[in-house]
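Colleague: For reference, the structures are reproduced in the following blocks.
Please treat every number below as a calculation from the coordinates, not as lab data. In this text the structure is predicted, and so the values were computed from the model without any measurement. Cβ atoms are built from the backbone, for glycine too; each structure is taken alone.
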Structure I
Amino acid sequence: MSYLTLVEALARKRYVILREYPVNTLTQLAVTYMFFAGIFFGGRAVAGAAITDSLPGIIVGFFVWTMAITAFAGAARSIMEDAQWGTLEQLYMSPYGFERVMAANAVVRLLESFAWGGAILAAMLATTGQSLTLDVLTVVPLVVLTVASALGIGFVFAGLALVYKRIDNIFGLLNFGLLFLIAAPTDQYPWLAVLPLSQGSTLLQRAMTDGVAIWNLPVLDLAILVATAVGYVAAGVVAFRFAERRARRDGLLGQY
């Protein structure tokens, strides 16, 4: 069996879940949009034309935030769902191996994050009447590298989900924490660029609002983005393996 078959099967599984629970799916999308709409219409009522100048940056920030939430929470929630449904141990018996299944699931969640992000972006642009530069050759690589750091954090919490099972309440807090990372002023404080999402958000702002192509971005900035993406994914995998060993040792895989 090819690895592509595994990705396809997990994508089909995710699609069925989203289709079978349409209220939950649409609510997730609506809440994100309503949050943005509240800022947009409220800001326009209070600040008037002043908010118009910052609208492109706000739109890009929400675009990144939507994808980061999907990728970050997806890894941990998939573990909790499989544990609840009693299918977690079956994944360990897969001929692919559990880690490859998790990697394939991360790919599916990344693709899902593109879908959610694209839907929210289209809604925001339609609502505000703004336009952004959407160069696929620039935006897609930057988004992948940006969201990769969120995936790394997701692996950490996937490991926690293996051990502690239910960690839903953490997500609400961390979702807003991601906003602070996305809005981090890396131009004023360069050291913030090593935080997850921060460097990628800054580069996407330049690419989508100023129309800067990826090959015109500073090499050092791109190197930092790649390093943070690889670093956080690697750290997340290490943390997940540590939690997995503990779950195996304590016999927690079959418990919920």
Structure II
Amino acid sequence: MEIFGVVNASPDSLANFSVVSNEEEAKRYGAELLSRGADHLDVGAQASHGDAAFVTPEQEWEIVEGPLKGLLSLGVEVSIDTWQVETARRALDAGACVLNAADALQSDEMIELAASREVQVVLPFMLGPDPRHLKHIEGDPVQVMVDWFDLQLERAERWGIRDRLILDPGTGFSPPHWNWEERFEYQKAIYSGLSRLRRFELPIYVPIAWKQTPDRLELVDLVLSQEIEYVRAHIPEQIRQRHTAILEGNPLPTSEIWEGYE
């Protein structure tokens, strides 16, 4: 399992401990994530929660350009997390080598960009045009997700990029102001059904929750107990510890939270 350590350039990020504002801060924080167990780094400049400000592509690039440069100087793979095509284009031109396509490649412009570059692409499950405009799922969420990927992968095949995709169940996003109890049950159902994505014979990438509560750690362990190729995590050292404990047959208690991340 490989970990993408999360670096946030958006000041609206709820994970304020992960926010950087310039090249040097990003370089220091990225190096810290790598020293604590991350293999790669992921950076974005627009928060997806309902209270975050919208930014234009020009504003987004102004926010992320310096931090991206700092992360690239560390010599590891860096993914750009965005749903705006021009931001993605500029980041790939600058050296990012993974496109975390937060619009789920739904626009022709984004999928055309992905097709024009020899990079891996994270494809998140998404019912809506972007993470800020999502619909609630009706019915069996796993079946809805599988059916959605069926259609999107057919489209990706036509664009010649299917074999470069990494499948993300989209659990890092949610409709605005969705209460946690319902979201927990939804995520538990999705994670319990991840094996159904294996029919597509593509790697799986799961965004890991950073908040420290027993129910969230239950979800973390549910993910880590499966053969997942990639996770996106704010606290890679904790994920490494919990993963190792699961592999050794001695899972850590979900009450074992880390201070400072509540």
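Colleague: Please state which of the structures I, II yields -28000 when helix-only ellipticity at 222 nm (-39500 (n - 2.57) for each DSSP H run of 4 or more, over all residues; to 500) is computed from it. Walk me through the numbers before you get to the answer.
Modeller: Details: I: -28000; II: -12500.
Traced to structure I.
Colleague: Can I ask one more? Determine which structure produced the value 27 for relative contact order in percent (Cα under 8 Å, 6 or more apart), calculated from the coordinates; the candidates are I, II. All intermediate terms of the calculation are to be shown ahead of the outcome.
Modeller: Details: I: 27; II: 18.
Of the options listed, only I reproduces it.
Colleague: So FRET efficiency 1/(1 + (r/R0)^6) of positions 15 and 143 (r between Cβ atoms, R0 = 35 Å, to 0.05), computed for just one structure, reads 0.95; which one of I, II is that? Write out the running numbers ahead of the final one.
Modeller: Numbers: I: 0.95; II: 0.65.
Checking each candidate, the match is I.
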